[in-house]
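Peer 1: Below you'll find a set of structures to go through.
No lab work stands behind these numbers, since they all come straight from the coordinates. Quick caveat, the model's predicted, so the values are computed rather than measured. Cβ atoms are built from the backbone, for glycine too; each structure is taken alone.
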Structure 1
Amino acid sequence: MSDRHSAREIVALVADDSTFAELPASIRDPRPDGPLAWPGYDASRARAAERTGEQESVVCGTARIGGARAVLIAFEFGFLGGSLGERTGDLLEAAYTYAREHRLPVVPLVATGGSRMQEGMLALTQLQRVARQSALTREAGLAQVAVVRDPTTGGGWATLGAGADVVLALPGAQIGFAGSRVRPADADPAAYTAEAQVAAGAVDAVVRPEELRDTLARWLPLLTSPSGTPAPPPEPLGDSAGLPGTGWDAVRRARSPRRPHAAAYLDAYFTHRVAISGDRCGGTDPDGMLCGFGAHDGRTVAYAAQTGTATRPAGYRTAARLIRLADRLGIPVLTLVDTPGAANDAEAERQGTGAAIADLFVAVAGARTPVTTLVIGEGGSGGALALAAPGNTWATADSYFSVIAPELAAAILKRPPREVEPTADQLRIRPQDLVELGVIRGTVNP
C-alpha cells in the first residue's frame, strides 16, 4: 500500500468517520505571481489547485480519533510538493491558535518538500512562524503528535515533524532535512528513511497506514490526561524471602536472573502503554532504558525504566526527554531503577555520558510533576541515582543501592577480593539500611 496519500485520504485514514470539520480558511489574497513576482507562479498554483482540489498545500481541521478530539494539519504533497509559503503559514498559525483556544492536541500529518522556491526567503521565514506556534502550544501544555509521510524533508521536517513531542512515521517514507535533489551524490539513500530515523533516535516508531487510527487513538488520551497525584510505587513481584540478611545477599538477589525485571513490572502496572524511543540527538538505548506512557488505575502515568544493563548516554537523554514532556503535560512519572551503573566504555564517553547523566539529574530535580521511583534491582552509583526521585524513592527486597558496586569499592580501597563481601556490609546497601539512613522512603515487600 503506497503512503503517497492526498491530504483528504490521510485524514480519512486517521479520523473517526464523519468527524472531520475543516477550519475556516482566512488567508491573505495572493499577489500576482507571489511576493517575488515570480514568472509563471500564478499558473503553477492554478494547476496545483485544479489537480488537487485544494487552495493551498495544507488542509486544517478538527476531528475525533478514537473518540479523542484533535486539530489535524494534513499536507497535500500534490500541491507544489507540499511546500510552505506565506499562505501556508497563515493556515498553520490559525490551526495552532485554534488548538490553544480550545485546549486540543495537534496532529500534523506531514508530507512536504520544504519551503517554496517561488517565494524565496519569505517562504523560508515561515519556519520561524511555525516554530513560534509550536512553542506557544508546548508552553500551553498541549501535546503534538506528528505522522511523517513520504516524503518529509527540509523545514517541514525540522519544524512540524521533528519538533513534535511524539513522531510516528509511515513505512519506507523518505525523511530527512536534505531532500533527494540536494544531497551529496554519494549519499546512502537508506539513511533518509523512516526506519533509519528510528534507529537514529529521531522517530519513535514506524506505523503502517492501516494502523494509524488505532495507534493515535492510544496516544492521544494518554497525552491529554493530566494529574497532580503522584504515581504509587508498583506492587512487588516474585517470591521474595523477606529482606536480605547481609549486604552481599542484597547484591546476589539484585543480580539474580530469576528476579522480575522492568518489563514484568511495567506489564503488571499498566493496563496498556505506548513507548517513545530515541534521544533526538542521534541515539537510542532500547536494551537499557524503556520510556513511554501508560494507563494505571484509569489515569496516565509516564515511565522511564532501566532494564538491568549498563545505561548508555542515549538512554539517559531519552529518560530526560520523557520526564520533561510529562512535566509539560502535567502527567506524573514513575521511574524504575535497575542498572549496575552507567556504561563506561570509550564509545559511551565519546557520546557524552557525563553530560547525559547531568541533564537527567536536572530534569528530575526541576520537574514540577510528581516523580515516584522504585529500585527493583541494582542501584549502581550515579548512573542509577540520576533516575531516582529525591524524597520519593522506594525499594524492593530484591534490590540494593550503593555509591559504587562492592567489587569496585574494594578495588578503590585496595582491598583483596576476599574483602568484597564485608565491604558490601560496610557500605550499608540493603533496602532496610537505606530506609534507616533516610536515602529512601521505604520498602515494598511481598
Structure 2
Amino acid sequence: MADRLSARRALALVTDDFVELDAPARPFAPGGPLGWQGYGEARARATERTGEEESVVCGTGTVEGTRVVLISFEFGFLGGSLGERTGDRLEAAYTHARALRLPVVPLIATGGSRMQEGMLALTQLQRVARQSVLTRDAGLPQIAVLRDPTTGGGWATLGAGADVILALPGAQVGFAGSRVRPPDADPAAYTAEAQVDAGAADAVVPAEELRSVLGRWLRLLTRPSQAPAPVPVPLGTRELPDTGWDAVRRARDPHRPRAEAYLDAYFTDRAEISGDRCGGRDPEGMRCGFGEHAGRTVAYAAQTGRATRPAGYRTAARLIRLADRLGVPVLTLVDTPGAANDADAERQGAGAAIADLFQAVAAARTAVTTLLIGEGGSGGALALAAPGRTWATPDSYFSVIAPEMAAAILKRPPTEVAATADQLHVRPQDLIDLGVIRTGDHLFPGTGDRRS
C-alpha cells in the first residue's frame, strides 16, 4: 500500500505557494440531506482528526513556474468521499480555473460517493463531469494525480476523465474499492501500475519526482501555437533511390534511422502519453506525446517501423484530439509495414481504430505536419498522414500495398516483385509527381523542383 498523504502534504509535494479558495457556504443540517443518524457527529470527528471541514481542499498554486488550480482530496475526512458540499467546492474550483484560464490539477484520494447523502451524493459526479467538459471546451488542460486510494466515482470522473493521468507508486486505483470487489478478484489489477499497463493511465511517478514531472507536463500543455510544426531534417541518406525496389530495400534497412532518433534530434524535452483509454497500449509500435522544439510545444505521434496495433492507432487519435483542443501543432512520423493483421488485432477492432485515426486527422483544426521516414505500408500508414502536408525522406516509400503482396495478388512469381515495385511508383520522387507528398529542398537539396 502506498503512503496515504494528507491533502496538505500532497499539495506540498507540488507547490510552495498554495492559496486556498473561499469555500461556498451551504447550510448543513445535523443529519445531512437524508437525516442520517450520526452523520453530523461523524463529520465533526473527521474535522477534529484532519483539521479540514470537507473532503477536498481547493486553491491556486504555482508548479514549476505554471500557475494552476489545485484540488487535493483529504482521505481522512470520511474516506475522501464526495457529497454535496464537495461538489460545491469542486464546481467553484473549476469555475475559478476557467475565469483565470488556468489548468486544473486534481490530487485524488477518494473512496467514492458519500453513502450518508445517498443519491444526492452520487449526482455530484454529474456536476463534476459537467465542469470537466466546460473546462475542456475552454481549451484548458486537466492533469490528474492518483494517490492512494483512487476508487469509485472519483476515479471515474476527476481521474479517468483527465487529459493526462499520473499516479503515485503502489496507489490503489480502480472503479471498485477493496470492500466491494468479488472475493476472488486479483488485487494486483487494482493498482496504479496495472492501470498504466492497461492503457488507463499514462505513468507512475515517484513522489520525489512528481513536482518536476507535473511541471514539465504543465509547461508543455499550456503553450498553444498556430504555426505548423517544422518538417524534421532527414537523418539518413540524401540520395534518391534509382528504382522502386531500391526504395523498398532502403526503407527496410535495419540500420536506417527510426522514430526514436528523429524524436531525439527534434525535441529538447518531451513527455509521453501512454494507452488508448480502452484497455490497450502499443509502446513498441506507436510513440505519442508532447515535446519542446525551438522553444514551443509540438505534439507528436510516431510509428516505430513495426506493424501498428489497434491500441497504437487509438492512442494516436487521442493525442491528436488533445493537441487540437489545446491549440498545439502536431508532427506525425510515418513508418510501418502496415497495420497488424493477426486475429487478435481484428478482435481488438483494427478497422475501427484506423477509421478513428483517419477521422481525428481529418477533423483537426490545428496544423498537422507529416514526415514519411521509412515504410509507408497501405492504409495503416496513410491514417497517420496529413492530407496536403506530408513530406518524405529519401530512404522511404509509400505504397497502396507491399510489392510482395501485390505480386501475389496478381499471380506473379517472386522474380517479378522488384518490377512490381516499379509499377507501383513507390519512390519519394514518384510520390511527388503523383501529388501524394510535397517537395522541399531541405529534403532533396540542390535537385530543383522535379525529383526524377
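Peer 1: Between structures 1, 2, where is distance in nm of label points 7 Å out along Cα→Cβ at positions 131 and 403 highest?
Peer 2: Sorting by distance in nm of label points 7 Å out along Cα→Cβ at positions 131 and 403 in descending order puts 2 first.
Peer 1: To which of 1, 2 does the computed value 4.5 (distance in nm of label points 7 Å out along Cα→Cβ at positions 27 and 307) belong?
Peer 2: 1
Peer 1: Let me ask something else about it. Hey, distance in nm of label points 7 Å out along Cα→Cβ at positions 59 and 339 derived from one of 1, 2 reads 5.1; which structure?
Peer 2: Matching structure: 2.
Peer 1: Where does the value 85, 47, 34 come from, among 1, 2, when Cα extents along the principal axes in Å is the thing being computed?
Peer 2: Structure of origin is 2.
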